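Take a look at the structures below.
What follows draws every value from the coordinates through simple rules; no lab data is involved. Predicted model only: the values in this text are computed from it and were never measured. Cβ atoms are built from the backbone, for glycine too; each structure is taken alone.
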Structure P
Amino acid sequence: MPLFSVIVPCYNAEETLADALVSLSNQIFADFEAIIVDDGSSDASRTIAHAFAMSDPRMRVVALTNGGPSRARNIGAFVHATGKYIAFLDADDIWSPEKLALMAERFAEPDSPEAIYGRIGFFRETPKDVRIQSTVRAGALTARDLLRENAVCTMSNIVVLRSAFQESGGFNNSLRYGEDVEWLIRLIGTGARIEGIDELLVFYRTSEDGLSSNLDAMHEGWSQTLALVRRMHPNLKRSEIAAAEAIHLRYLARRALRLRAEKLTALRLVAAALAKSPVGFFSDPRRGALTAAAAMIAPLLPRAVHNRTFAN
């Protein structure tokens, strides 16, 4: 039985899948299996996946009809994984070579949590382009933390004890947006701890396309997450909810700037955040000030200048 089962869901990812799988093959910690779940791709993704599986016996391909990434991850984890820990790697992301090695070291410690994440670098063309990195919170994440801001950022960043994943029930297949945060909150609800390693372990490819570009739908997903947190914490104060929503809207404003959305989108989101809770918006004074300033300047910039300025 391998220590790690790596679940790689992919759908029409022929342009990026090879990069993801190369980063997996290059792991300095070799005790893993990889389950590449092709979710009904109509491009060359399945051919690429089979080519890697032919050259690396640790990899195998599972073919499905299209049902979405949550279903693909669940089938990979519940039906095919045999490792003690489950890691997820999206087909457009890249791991650092030390990712699994550092996870194995932390899990081997007597006080290890049930799930671990690290820092993420955001890039467009190549990981060398990274200018922005996520941060790791001290201590275990709480449901309140995740409502305010998802420190995990992407499923490619999380490794979880398989028994804990099973107890959580896996991902909600009915959710199209925010399914990662919703699952993380349910995972915490089972008593599992999620802690971070302050190391850059994942490179996240930003794009104008894809699920994470639909900002309004992301906010709707956040609202569904709020309902779950309210059930877990019925005494949650109105001011806490307002502050959390302001932080989320600030995050969406920053994404709007990076994703080259309509010129006024970021400013609209900043205004909505400030209306909800100025305290929440400026909970990180530097980030709040920079986001507000950028949102005001962005509509005045020519598109080419805007794209260069907010590339990451």
Structure Q
Amino acid sequence: MLLSTPFFPASCHSTRVSIIGAGKVGSTLAQRIVEQNIANVVLLDVLEGVPQGIALDLMQAGAVERHDRHVTGTNNYEDTAGSDIVVITAGKPRIPGMSRDDLISINAKIVAEAAKKSIQYSPDAVLITVTNPLDIMTYIAWNVTKVEPHRVMGMAGVLDSARFEAFLGIELGMSVSNIDATVLGSHGDLMVPLPRYTTVNGIPITELIEPETINKIVERTRQGGGEIVELLKTGGAYFAPASSVRIMVESILRQQSRLLPTCCYLQGQYGLNDIFLGVPAWLGCRGVERVLELDLTESEHEALMKCAESVRGGINQALEILNV
């Protein structure tokens, strides 16, 4: 018996996420997205054969995982056309002894090119940057594309908060599902974890853990990425970063309007202007829907300003490299 060719009306639209960079973060993110049935994925990389091979592997895995999402591997930006979200993971990773800021001169050019080419083919897409140094690269992606700032964001706060939660769960000997952490500021050594706004079933951790222990956990959170780099020797974390981007992508595409710590463009919030920095924000179908301003103590606000000063210096350095 012959089956007729299925008919799909012109209005039928399947969500598409393009991931620029098929390294460990990009490929793991592709797996997360398709296996949770969030969207189809286009995986782009400059290395011929690499994204195509990963895409084929993921499609074969789909037959076992029982999902019908499609993964396309490509070296051509034209294949990313019509994306709802573009995630930029491309760039040089850290190696032991290297800070995120050491990557500015290399990754600024990579991110600028990726952002411009992506928006050329997907002019209505939301951009999410993952490349380090995160806050600086997010500003560069926005600066070179000139799209509305609410459509550009960086993944950092979800990851940093997850690390804080994981370390707290280990200390307390309890499920991380009971812990909600809040981290502000830059994705780096100057980030600002907020114990006052970090709770266990609504109870602040300041009521459960001694201050000295909290300080040690805060410092380990700040060094969380570097700790993994030192252990791996040849690269950085990728499972947790991929999971962190996935939840942002899901909130946007499924219009969940989740309150997530996100690297956002600030226009007066927290006393800051013309800068991307990590703050709590609602993510929905338009990207960043609204930023939440927390009531900070004087020392917390000073720490946030110190973050901003460092990020602004990196932005100026990157803009000078790009002659923007």
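Set P, Q, criterion FRET efficiency 1/(1 + (r/R0)^6) of positions 197 and 245 (r between Cβ atoms, R0 = 30 Å, to 0.05): the highest-scoring structure is Q.
Work out mean projected area of the Cα convex hull in nm² for each of structures P, Q, then name the structure with the largest result. Top value of mean projected area of the Cα convex hull in nm², among P, Q, belongs to structure Q. If Cα extents along the principal axes in Å, for residues 125-204 alone is computed to be 38, 29, 25, which of P, Q is the source? Matching structure: P. Highest-scoring entry among P, Q, by distance in nm of label points 7 Å out along Cα→Cβ at positions 37 and 189, is Q.
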